Structure formats: C-alpha cells, structure tokens
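So, here's a batch of structures to check.
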Structure 1
C-alpha cells in the first residue's frame, strides 16, 4: 500500500479497495454429476480526490497498485467535479462472518452434502440440485488511516424438480442462501411441502381474492419500496418519495428497517465499502417515510451532511460505491400464518413472483408474473396455481394489510413476515 502521509502531503486523498472471491459449485442429480466448477476472482481499485475532482481506476490484482494509483491521480485532473470527504479516522475494523462447517466444504464435501440432500427429497428421481459456496473478502483503506477487512461466506442451495400431475408436467424451483448448515433440514422439509402441494391443480378464475404473500413473494415488493428511499433517487427527485419525508404513506403497522444486525444474514457488514460504520436505520416508521440511505458521492453531490454508511460496490471492484441496503427487516405482526390461512374461505397464497420492470414501477405500480401460488379453500391449501399475473399498487397493498407473527429470512438478506391483503386482482 502507498503511504497515506505522503499522499496527504501532496494535497490529495485516496481510497483503496480490494476484493477477492472464490466460488465453488457442484450440479448433480440422483444419477450423475452434471457440472463441477471453481472460480477465483481478485481485483482492486483506487479513488483519488485532488483539487475537488475525483479520478477512479480499477484492474485485476495482476496490475501494480502504484500504476493503478497513478492512473486514478491523472484522471482526477479531468475527473468528476466532486469533493468527496473520505472517512477521516484512523480506525481498524476486522469482521469475519465465516461458518467453520461451510469453510470445510470443498468440491468433494459439496458432492457428499448434495447427495445427502437429494436422498431426503421425496421427488428425488426428477430433482436436480446446485450447491454454490462463495467466499468473499473486501479490504478498504484510505489516506486518513482507515483499515478495514471483511470476510464472509455463504452457501446457495437450488433445487429443481419435475412434478407429474394428470397429463401434464410441472417444473418446481426453489432457492435458499444460508450462512450455516443448521437449517438444511428445514429447507428440505419446505421443499417437500412445495412438491406435495404441486401434485394437485388449483382451479381459479380471474377475479379479486383474499391473498397471502409468503415472505419469498413479499420480499421483492418490499425491496422496491426500499429502493425508493435510495438517497440518490430521493435527492435527484426521481423517487416516489422525494417530497414525502415525514409523511404518512402506508398502514401504521408498516415499519421497515435497514438493519446490519439481522441474525444469519449474508450482509451484516459493520462498515460499508467506504469504511463508514453501518447502523440500524428506520426507513418507514408507523407508515411514515422516516429517512433515506446514502453514500459519500450522494451526500457530496447534494451537500447534505454525512453518509449513512450505505456505500456498497454492487458490481464488484470495477464499480464505484452507490447507495445500497445493508439488510432489510420488516416489523412482524401478532397473527400466526396458520391463522391467516384458516381464516380464508376462498383465496390465494402467492409463494414466488417475478417482477416485470416497466415505466409504471416508478409510480408504485408493479406488474408481476406469479411463478408459484396455491389455492386456499375453507382454510386449507388445495393445489398449485400456475400461469397467473397480477398488477399491484404498492401504496394500496401496504396501505391496509395484516402481517404475520412468523418471519423468514429471504435470500439471506431480507427478514419479512407473511402479508395478508383482502382485495388482490389475479388474472388467469
């Protein structure tokens, strides 16, 4: 690393970032190994601020860091006219979010684990499994003495099955991300339930229904709302909530946090990718828009105080930090999910969706493909519904709803309850 004292004496400041990633993946079914992979990626980057202009340069780890710095320094002469103030503290942070059991998993161990999971899947003869172990290390240093290292590791489990029912074949898919191996049996049991429900067809006509969104289905909808609170969008006037800070927009029970302390989260960073401390933030408080999240560029560009500790490099070392959430947590309710299901005479449990991103999304209107849903009749799940769509107004969906006491961690990053709304239009 370069001497931060030397650089400060030259009147410039810098930030150094290094990212290393090792991905080990196996894909197999009950009869054969389909694919084995191990990939390593490593690179680094500099941001240099000189005379209130910023230069950025990145490259693979083979590139000399002095050359990389020189490039960024030269680019700062003609660079972005912005005066970023890097974290000004001589602090050292080391964070190691690594589970020892996952650490031991090489290709051979992943194969054994995958075969063991397949044997517990009821429909294992038509099931394919993918296990992907990812180890990620980030190092952040700057010219003021910040020195941070973050290690994390997680395992992605993907299961795909073909279910025969009557004269048709239905594809079933599910994916989970875990930071430890304690919940493997829960994942298997949940998948077996999905396969069992999918053996029966849920007949439904187009219309309005009492609807429950599972955490997996609700998570992308809540994430869109959280994206509206990105400081970059808020301050530029491109957000639905740009002029709404402090205003009530949702049901009073809607409380949403950006939370780095969520248990078993794949995020959970103590500092962001700019070396700034993360903290719990209340984004929506009793239905009111409370605060937004930001990074150094955003607060420098709009001259609006300090970064909230949400500067993350979403696309790796070759990208600059942008405002991103460190972990989404939605306040749960008081009703068990079983009570919600039992209360419905005729309705739908939506379990997995795909968002169709179009111009309406900026107004809070979301069109979704319903990938997996179940018909509820007389308080019981009756069968799988496929090939359905819905158009949702997020302000209306979360303007009057009931949330369950039960919460689940979705994609290792979003902790959310089941969401009930009594008037969702579903089109077959």
Structure 2
C-alpha cells in the first residue's frame, strides 16, 4: 500500500502541487497564533495572559479560514480524480484500498507542506509579530516560535487536511465506477445530516458571542464583533449546498443567456459544475467577509461613540496605528491565505480545461468566445463570493449595532463598508483571472485530437 501511495504521488505530482501550496500557506497562517501562545505561556505576567487572549482570537480566525480553504482545495483535488479512481475500481482495487490511498497521499502532502510552512514560519513569523505588536503597543517584545509551536503547527494542519479529506475519500471510494465514468462532473453536494449537525454546532458559538455582546462594555462588544464574521462564514459554508447554488442562480439570472455565446457558456459552466463553483467561491468569500467584518464592527462602534460622545470619534480610527496592527494580525494572514486558495482552486481545476476547450473548438467555438467565457466564469465566481461575503458583513454589522443600541439606549445604524471588500474582490478577481486564462491559453494551443485522446 505504501509503495502504491508513493508511486502514484510520483506519477502525478502536478495534481498535488495545489494542495501542497495551500498546506504551506495554512501552516504559515496558523503559526502567528501559535507563536503568541508559546510566548505568552513563557511569561508569568499580565502581559503574557494578554498575549494568550489575543492568540485565541487569532487562532479562531486562522483555524476557521484554514479549515475552509484547505477543505475546498483538498475536496476538489479528490473530485477531479474520480474517473481515475473509478478505473482503479474496474481493475479490481477494493474501495477500502482506494480510500486508504487517498488518505495516505493526503497525509504525505500535509506532513511535507506543514513541515515546510513551519520551517518558514520559524524564520519570519516572530520578527513580523514583534514589529506589529511594537507598532500597536509601543513596547518591544521578544517573540518565539520554537519546536513545540512547530510540532503543534504540523499536527494542527494534518488534522485539518484529514478532516477535509476523509469525507471526499469515502465518497470517491463508495461511488460506483460506471456512474463516475458516465458523469462529466462530480455530483453536487447535498445537505446531509452531518452538515445540519455541523450547522447546529456552529450556531452555539454564534449565540454565545451574541449573548456576550449584551453588556455595557464597549470594548468587549467591539472585540466580539470582530469574531462574528469568521463564525458566520463557517455557517454559510456548512449550508453551502443551499447557499452557493442559490446565489449563483439568482444573480446570474439578471443577465439573460442570450446576451452572448460567451456569457451563456460562462453561466452554464458555473451552474452546471457547482462543485467547482463552491470551491472557487468559498476562499474569496472568506477574504471579503473577514476584512469587511473587521471594518464593519469598527465603523459601527465609531457611529455609536459619535452619538454618545463617550470618547472622541477618532479613538478607534486606524490612524492611531493600533487598529491597523490588530487588523494586520487578526485578518491579514487569513485573507492572504483565502486569496491564495481562490487562485489555487481555479488553477487545480484547470487540469480539466484541455478536454472541455477541445470539445468547444470541435463544436465550432472561436478562440475569442472560449477566452471570453473563461473570463466570464471567473467574474461569476468572484461576484458570487463578494455578494455572499457582503451578506455576512451585513449580519455581523447588524448584530454589533443591536448590541450597542441596547446597551446605550440609542439607535445605531449598522455600517457596511464596501471599500476594503472591493479591494479584496479586485485582487482576488485578478488572481482568479490569471489562474483561469493561463490554462485556457494553453488548452487553445493543444491540438484537438491530442486533447480528446488523452482522455
């Protein structure tokens, strides 16, 4: 079994490059919180406890982001090899062996990627954190990321990868080979009992955060408000089989298919291959929601203190440096990981673009139409992520506004910032466009017989 796992990894190493890069990024992101934990645990002072409290918030955001991004990439990587696994089954390989091979390869990629990520983190994360905390507090600190943190980083990443790979491996092993070979895309995910249970479990911390915001402590409301978006994106992702298809279908219906052949193809691909759409939308939705959720909580709190005059309105502004440092630490690394995940998902899916492009060319589609449809597909994914992320921001801002209104006995209008999320949208769209167009241009240079014969 080990020989089969390693031999298959060597034979098709390119298909593991996307998950490997994502795992390295996840290990780097998680290292920020673990570095704070190790440093705070070594300090028997109030400052050490403050670092640990900060680390908890950082890890909540980082773990939720890494879970969704790594999960999206890992699931897609397995789904794209469904036909290969089906041929294994037809050759006599047992379902249990297929499942063990998939999980074994996931563990190998997770160990290699997390070890590399932890090694890079040991070199750069303490220095970056020292600079961020010094700009926020004005007090120099010596941060550490030693062997305990590196081991915890590797273990945590491996757990996240396995949590994402086990359902995909089980599904790939159980699917009948002939059904897989007949289907052009993976079947859309359904709202299983497990998803409903996960959704119910996620509502518990959301309810606890809402309950904790019933207080007169303005700082506590703001702090809990910044944690609402990470929890809400997990809820939206858990409800993905309901939210993602509905979002794609509703807004793309505003532009009729008859507008152009390219738009028809882009809309059809996004709706038909909803598994790819969900994988591409999830990371960018996280990036939009995280950065927008932070500014929503901040700006809604500023609106409240402008009315009550408890503190000067510029008390919370980023010009002080503290809020910007908090933003950089809390949501900066997860946003970068989410944007990376968006690009990796589309790039991984590009392996199947040669055959699809060849079929379109054989049917008479021009190169311009194919390129335009690829651009349209990227736009569909990006705008869907932006709309869902903005919805998360609106819910988080409303919860903060209700908490401030109740505690101050005033009417606070929720602030829904669009500037920072729009910047994230444009950056993510640029990455997704690059990841979409490069495989498309390569596919256009591939002769049609060769592309179809490869299948």
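Each reported figure results from applying straightforward, stated rules to the coordinates on display, with no laboratory input. Not measured: the values here are computed from a predicted model. Cβ atoms are built from the backbone, for glycine too; each structure is taken alone.
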Determine which structure produced the value -5500 for helix-only ellipticity at 222 nm (-39500 (n - 2.57) for each DSSP H run of 4 or more, over all residues; to 500), calculated from the coordinates; the candidates are 1, 2. 1
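Who wins on Kirkwood radius over Cα pairs in Å, for residues 110-221 alone among 1, 2, i.e. which is largest? Let's see the in-between values first.
Details: 1: 17.2; 2: 19.0.
Answer by largest value of Kirkwood radius over Cα pairs in Å, for residues 110-221 alone: 2.
Thinking of 1, 2, which structure, once distance in nm of label points 7 Å out along Cα→Cβ at positions 22 and 342 is computed, gives back 5.0?
Numbers: 1: 5.0; 2: 1.5.
It was calculated from structure 1.
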Ranked by relative contact order in percent (Cα under 8 Å, 6 or more apart), the structure on top of 1, 2 with the greatest value is 2
Quick check on the output: 3.5 is distance in nm of label points 7 Å out along Cα→Cβ at positions 238 and 270, derived from one of 1, 2. Which one produced it? 1
